[in-house]
Structure 1
Amino acid sequence: MAVKVITTEPGHSLAPEGPHTVTFHFPGWDAVIPFRLGDPKAFAKLRSIYPRFGPFFEVKQLADSILTALSLSPQTHGCLPFTDPHAFSLAQSFALPPSNHRNPAHAPSPSELLLKVVDIAAIRLYVVAYPLPKTKGVLPIWQNPGIGISTRLAASLLDAPIAVVPFSVPGDGDVSLDKLPPPTYLPEYDAHAALRERLVELMNRAVPGGMTYPLVAERDVLLFPSGMAAIYHAFRAVQAWRPKGVVVVLGAVFHSTYHLLEKAEGGFKHFGDVGDGVVGAVEAYAEELKAEGREVAMVVVEFPSNPLLECVDLVGLRAVANKHSFPLVIDDTIGSFANVDLLPVSDIIVTSLSKSFSGYANLLAGSLILSPLSPFHAPLSQQLPFHNALSSPDAVQLLTNSTSYLPRTATLNRNAAALAALFASHPLTCTPLYPPYLASGKKNYARHLRLPTPELPEPGYGCLLSVNFGTVAQAKRFYEGVALHKGPHLGAHETIVFNYNEAVFGEWEEEREYHAGFGIVSEQVRVAVGLEEEGVLVETVRVALDEVLRAGDE
């Protein structure tokens with residue numbers, strides 16, 4: 001059986017490489033360290049990158065032009081452009097001390113945080129500028145809320161004149177919306193309506209067990225420039241509604257989600273272990289808050305979780321949410337709404353459309369769907385934005401990509417299941433983390449599976465799995481030896497492996513130890529399968545496992 005051969009140069013994307021690709025291949029277990037530390041020399045070698053990591057390529061070109069228009073030098077300053085005026089309050093929350101607890105050494109002073117407004121081609125941008133030495137302290141406002149402009153939008157604005165809007169406010173000044181020049185946001189076109197219609201059809205299809213309930217309407221579907229932007233807007237809506245409530249997060253979640261939600265005004269609570277006791281633990285915590293005259297603002301969970309693939313008991317959690325009157329926000333990116341129907345147990349469903357829905361790793365987008373079954377539909381809909389935040393060229397590309405979503409999902413399900421079976425049966429001790437192999441998955445996933453249809457005859461468990469090796473040395477040997485692309489992202493057309501935990505939690509020892517306590521360990525490798533022929537993919541991974549077994553790493 002043939003195996004894959006990787007010819008992609010380090011720093012380049014999966015083929016075909018283009019101006020808007022979002023992957024980058026960097027082989028080697030330790031190759032992630034310079035990126036984690038923000039080494040500009042490492043980033044300078046990249047020819048493709050995940051756009052939410054920072055303002056690169058077309059966004060950087062536009063940012064440099066904006067800096068010049070503001071009489072600032074790109075040699076001394078950086079800038080982050082947004083269409084959303086809330087970027088200014090986010091800048092203050094994430095960048096300024098004492099709120100900037102993760103990068104205090106790089107926190108700008110209020111006088112160094114420059115808040116400006118420019119108009120380009122009838123689009124108003126809210127610009128956060130800062131001295132380059134403060135980059136690491138400011139970048140989280142781009143990375144975590146995910147509301148920065150896209151490379152396609154930036155490219156469309158590069159040749160247009162820049163008009164600086166008369167506006168002045170100190171870095172720590174009043175940035176209430178009524179004090180700012182009003183936003184234009186982005187125009188909507190037919191592609192946006194078609195995308196919402198497609199999402200409505202997908203959410204309402206193949207309902208499990210023949211259940212009947214109110215259908216999702218197009219007014220309940222919001223589009224955003226990234227999956228994190230969808231989470232941010234859910235967070236902002238709940239914060240506006242329940243500003244003093246505690247935000248509760250369950251299990252492993254995407255690190256940007258964790259870093260965003262820990263800023264909750266009313267407090268933040270994380271339950272790492274999502275086993276059988278977590279529903280009872282959440283209920284006990286809600287009772288504790290109630291006794292203190294406080295409340296849960298919302299509970300946020302991924303289903304399944306990234307990278308552990310654990311599956312919370314959503315039915316039990318829904319009962320607790322109803323009893324204590326808090327909304328449940330579920331990120332279904334990993335399970336994918338082609339496979340699972342989470343409307344009956346959710347109040348809000350957020351999805352990174354950049355992943356398997358798009359499928360070709362050439363754009364970022366996200367969606368927020370307000371469940372028609374939610375008892376909080378009215379108050380939440382009043383707080384959610386009804387302006388467009390997804391650029392037209394991104395909407396057009398996403399509409400094109402997603403036409404093959406269901407058949408691609410079938411292939412992704414099949415390939416992930418095949419690799420999980422290989423890991424489980426191989427003589428090397430390597431444990432697959434995939435819902436059918438986990439107690440929580442066996443118990444809590446299947447009840448949410450959609451019915452089989454001709455378009456997706458066998459709904460499954462999604463494109464992502466992880467594997468735990470016996471030692472870090474074994475994980476490293478496998479990672480460096482397997483003939484697959486290395487890097488972040490999932491749901492793409494080719495398989496990507498990633499030493500996710502080393503990349504995400506390797507910088508702060510205390511954080512690493514905390515997350516290791518509920519299963520995010522250094523011996524783990526994340527595998528996001530692609531659309532390869534199943535036999536070739538399995539043989540490629542088998543060869544790497546055999547080599548680890550022969551090496552006998554301790």
Structure 2
Amino acid sequence: MTSEAFGSPRPRVSALARFVNRAFSGGPRSAVVANQLPFAFTFLVVVVLVRLTSRTAFETPEFLIGAAIGVAATVAAAAVPWPRRTSLLILAIPLADFVAIGLTRSATLQVIGALGLLCIFPAVWLAYHFYWKGVLLGTAATVVVLVVPDLTTGADFDLKFWFRVLLLPFIVLMLGAAIAVVTEYWRVQQAELRDNEKSARRASQLLETIIDTVDIGLLTIDADGNDVLYNRRQLQFHDLASPNDAVDPTEAGHFLFDVDTAAPIPVADRPVVRTIAGEMLTDFQMAMGRDPLQRRIVSVTSRPILDDDGAADGAVIAFQDVTEMNAAMRSKDSFVATVSHELRTPLTSIIGYLSLIDDGREDGDYDLPPEVVGHLAVISRNAEQLLLLVSDLLTTAQAEAGSLRFRMTDVRIDQLATRALESFRPRASAADVTLKVEIDPTPIQSGDHGRLSQVLDNVLSNAIKYTRPGGTVLVRVEATGSASVVTVTDSGIGMSSADVGMLFTKFFRADTARENAIPGIGLGLVISKAIVDGHEGSIVVTSTLGVGTTIQVTLPRLGA
């Protein structure tokens with residue numbers, strides 16, 4: 001799986017901050033050195049100032065020993081291979097700093113009275129590394145540094161003395177406590193961040209494995225159409241559609257063709273371009289590949305990626321190889337068409353001979369026992385139902401193959417609807433369904449009389465079939481400015497919105513139809529739509545589960 005991360009500006013970070021981050025992110029030695037450097041630099045400045053301002057104080061044994069201890073602690077911080085950051089051995093460095101501060105402060109008490117402020121550096125170090133124990137140790141060490149010199153000079157232990165001596169330790173205590181709290185919180189956050197990063201890496205690896213495992217090409221693009229992420233299968237599709245001598249061709253350079261005509265698909269109609277323009281594609285099929293013998297049929301589906309404001313911020317496009325499935329569907333359709341055609345001839349012959357037998361019986365040419373007459377009626381009825389099914393299968397196959405033919409003549413939709421209603425009144429009465437009619441006159445228009453009658457029969461049949469006893473079916477026919485409109489509304493069982501979206505799919509049966517054991521094979525509306533489309537019209541279905549269904553057929557008066 002390959003990806004290109006979305007870029008975002010980072011805040012500017014100073015060189016010192018980067019140095020400190022590297023130091024504290026490194027090993028124990030670099031962390032110890034980073035903690036010691038502020039004290040070492042400040043202590044060096046103090047030593048130089050004392051050398052320049054008070055040679056007498058500088059040359060005292062106390063000052064020289066203290067300076068040597070400070071230097072030794074700094075050298076040790078850099079030279080010793082510390083085992084870990086929380087090792088108790090590290091305590092030696094800040095404690096040595098306190099000793100160095102105490103000795104140099106004692107030697108320069110009359111020259112630099114504020115030298116005790118240096119205690120803040122090792123105290124902060126202790127609080128940072130050892131939390132509350134470090135806070136208490138740093139505060140105690142500060143008290144020792146400030147009190148011991150006064151004990152040797154015989155100072156008065158009055159309120160002023162204690163205020164002067166305890167103010168700095170109190171400040172060190174508060175500062176250390178703040179640092180301990182912040183450090184604890186920061187380290188908890190760091191631990192959580194590491195756990196989250198580990199979980200994110202694991203999730204990313206899992207997602208990458210899944211995406212590279214599926215046999216569907218996945219492509220993610222940003223708002224400008226640039227590739228952001230694609231899996232291994234998509235790379236194979238990309239190679240198939242690309243010229244052999246092109247490393248990264250543009251969309252115009254890809255070999256993409258129409259499935260039916262084999263004509264190159266215009267750049268503006270290609271799935272990636274349409275997706276960038278804001279379209280959502282579902283099962284858009286195209287042929288992919290330069291060699292006609294090796295082309296693959298690919299189904300493309302795309303969905304937008306939305307930002308926090310609901311605006312499109314890219315898209316995910318899925319490419320699925322449906323070559324074998326399309327071949328199987330074509331074979332199935334060819335088989336259905338062939339079988340339907342072969343069955344139609346003998347069925348027509350059977351029905352014809354049954355009609356001759358019935359005519360001969362009625363003319364008195366011969367007598368048949370009543371039970372034989374009943375058997376022949378059953379045979380005739382089932383043969384006619386089978387012929388109707390075969391005709392529907394053949395019509396569906398013709399519609400899918402684009403070979404559905406129409407015999408256009410002058411027709412009036414109101415008259416077709418009236419005839420259809422008359423033929424369905426007995427069925428509606430038997431089902432205890434009331435037919436209500438509102439038919440306005442419609443002008444003459446061009447249409448296939450037989451095919452349009454088939455549409456009306458299918459719509460009326462469904463309305464009566466799916467309406468419970470005691471219900472009603474309203475048939476309304478009206479003429480608009482340029483079309484004739486037939487609207488059939490029933491008070492039947494209705495359908496869910498999901499089922500409505502699948503109604504024009506071959507052999508689809510709604511859940512309510514299956515649950516109520518209503519007979520049918522799911523071809524009536526498919527055929528009706530093909531016929532209406534052939535007349536440049538439209539058929540729209542709206543339904544509410546448990547309330548009823550409305551089917552509206554609009555047939556434009558061509559040339560009106």
Structure 3
Amino acid sequence: MRANLRNFLAVTSLVVVGLAACSETEAPPVVEPQTTCEAGSTLCFEQAEYILQCVEDGSRFVATACEDGKLCHNGSCKKLACVPSSRVCEGDSVVACKEDGTGKLYPNACSADYACHGGQCLPRVCEAGSIRCKDSQTIERCEDNGTRWATSKACGEQAACFDGLCLPANCSAGQTECGPTTIYTCNASKTWTSEPCPDSLPCLFGRCVACVGHDGCEEGEICDEGACVATAPELTTETLPAGTVGAVYSGRFEVSGGKPPYRWSLADGALPAGITLGPAGEIGGTPSAPGTSLFRVKVEDSNDKADERGFSVEIVPAGGPLTITTTTLPAAEHGLEYEYELKASGGVAPYAWQVLDGPLPVGLALGAMGKIVGAPEEIGTFPMTVRVLDGLTPPAYATKELSLVVEIAPLVIVGEKEYDLLLTKIIVLPMLVQFVPYSSQLEASGGLRPYAWNEEPAPPGLSWVIPNWGLPDGLTIDSSGKVSGWVTDTSDATVVQIPFTDISITGYFVSAKVTDSQSPAESATAIYCLPTVPLL
């Protein structure tokens with residue numbers, strides 16, 4: 001409608017007041033009058049959003065937007081229910097507005113083989129969303145109402161259209177590409193052949209896949225290269241705390257992977273006297289004798305896959321000397337939250353802890369109750385001497401030399417809302433609104449800061465899932481990962497259906513890469529979506 005208004009202005013030398021798309025600092029062009037009008041006369045322009053009034057010298061019209069909720073009719077802005085005599089689509093029905101704009105007439109449903117488009121019933125000529133080759137270089141897509149084909153994409157010099165997809169024109173034998181549920185293979189003659197995926201499975205990254213992420217598999221399975229495979233359980237507990245004779249002891253073995261429920265048992269050795277292993281992997285009781293017990297614990301899942309690991313538990317005499325029983329500290333990862341509690345036995349509770357020598361890495365602290373917490377900001381090995389004091393007056397104390405290793409965590413791109421897509425993931429950014437300044441920060445964790453960001457070409461193998469790539473005109477990604485700018489037109493946004501879900505996203509899709517400061521550097525890539533329609 002605004003394009004038509006601009007054309008009208010070019011002919012009649014109108015001055016437009018308050019159009020949102022015009023710059024506040026840009027001076028309106030000076031145009032010699034081409035028509036004349038009667039001073040003070042008014043008329044309505046097109047969709048009744050503007051009223052036009054002739055200036056005093058009769059040389060031109062001035063266009064002013066009607067107030068919110070009002071439309072122009074018979075030369076003045078009025079509160080109307082709809083544009084007088086207009087016809088619009090509501091679903092597959094045509095709804096007409098009364099001549100005076102005071103209300104709508106009853107909807108007129110289109111027949112079975114017709115759909116409403118532009119306020120009229122048109123015959124359906126194609127299946128909504130289907131694609132085809134218009135010629136060797138152009139893909140056409142059937143519009144959502146099925147009333148016409150529209151150009152969707154040009155293939156470019158290095159590609160040709162085949163089955164509605166842009167495939168490499170000069171392929172290598174054995175090379176594979178994907179359609180929605182079809183895999184395409186380049187044969188020895190360097191031409192493409194197609195084969196449907198079994199059970200109409202989707203094709204991604206050159207293969208037919210049964211899953212794109214772990215969420216698409218049953219409990220106890222993971223998505224491995226597009227197939228759901230059962231995993232074996234893995235005992236993740238590394239050490240058990242020491243105990244004291246006559247004092248209640250409790251602990252628990254932790255497991256990851258496998259398919260619950262789990263079965264727990266002793267594979268070898270014996271627990272300390274008075275302590276038992278429970279059916280849920282808990283260990284507890286009241287130790288009755290001092291000593292060190294060595295044993296192996298076994299866990300089995302419902303698929304009869306198993307894991308086992310050796311452990312030791314030291315039980316010290318009641319009222320014995322104060323001793324720090326922690327022997328090693330689990331490694332920490334740079335920039336990630338860390339928490340570990342030091343353990344002691346003997347003496348008289350409560351205990352108080354402190355670091356005597358060799359400070360903890362910046363970002364970590366030892367609390368008086370013995371917990372090391374924080375997010376380390378340094379990398380390396382940090383030797384230290386810790387001391388524990390008991391509740392006697394004066395207190396007894398014990399010291400021990402420990403060492404904490406801070407490693408560089410794997411570099412990972414993160415986001416508030418993520419969707420798996422087999423070898424990559426889609427991260428949804430805040431919604432993009434036309435004419436509103438936009439700013440969003442891309443995020444990563446792990447690796448070694450500072451990070452450097454850049455926009456990447458579209459990953460191969462996803463052309464049928466996301467046919468159009470790139471930021472819209474007006475937006476950029478800088479090296480710090482900030483996406484900013486403003487957009488004046490979102491009509492070319494892409495609609496994407498996430499495989500194996502009922503999630504549909506409308507917006508712009510861009511691939512971005514983050515690189516850290518290690519030598520050699522690590523990098524990670526993800527697909528970002530800037531939605532133009534709210535996600536439900």
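Read-outs throughout are calculated quantities, based only on the coordinates presented, and are distinct from any laboratory measurement. These numbers were taken from a predicted model, which means no experiment stands behind them. Cβ atoms are built from the backbone, for glycine too; each structure is taken alone.
Remarks
- At a computed -500 (helix-only ellipticity at 222 nm (-39500 (n - 2.57) for each DSSP H run of 4 or more, over all residues; to 500)), which of 1, 2, 3: 3
- Which entry (1, 2, 3) yields the derived value 5.2 for distance in nm of label points 7 Å out along Cα→Cβ at positions 346 and 450: 3
- With respect to distance in nm of label points 7 Å out along Cα→Cβ at positions 354 and 378, the largest value across structures 1, 2, 3 is given by 1.
- Ranked by volume of the Cα convex hull per residue in Å³, structures 1, 2, 3 are topped by 2, which has the highest value.
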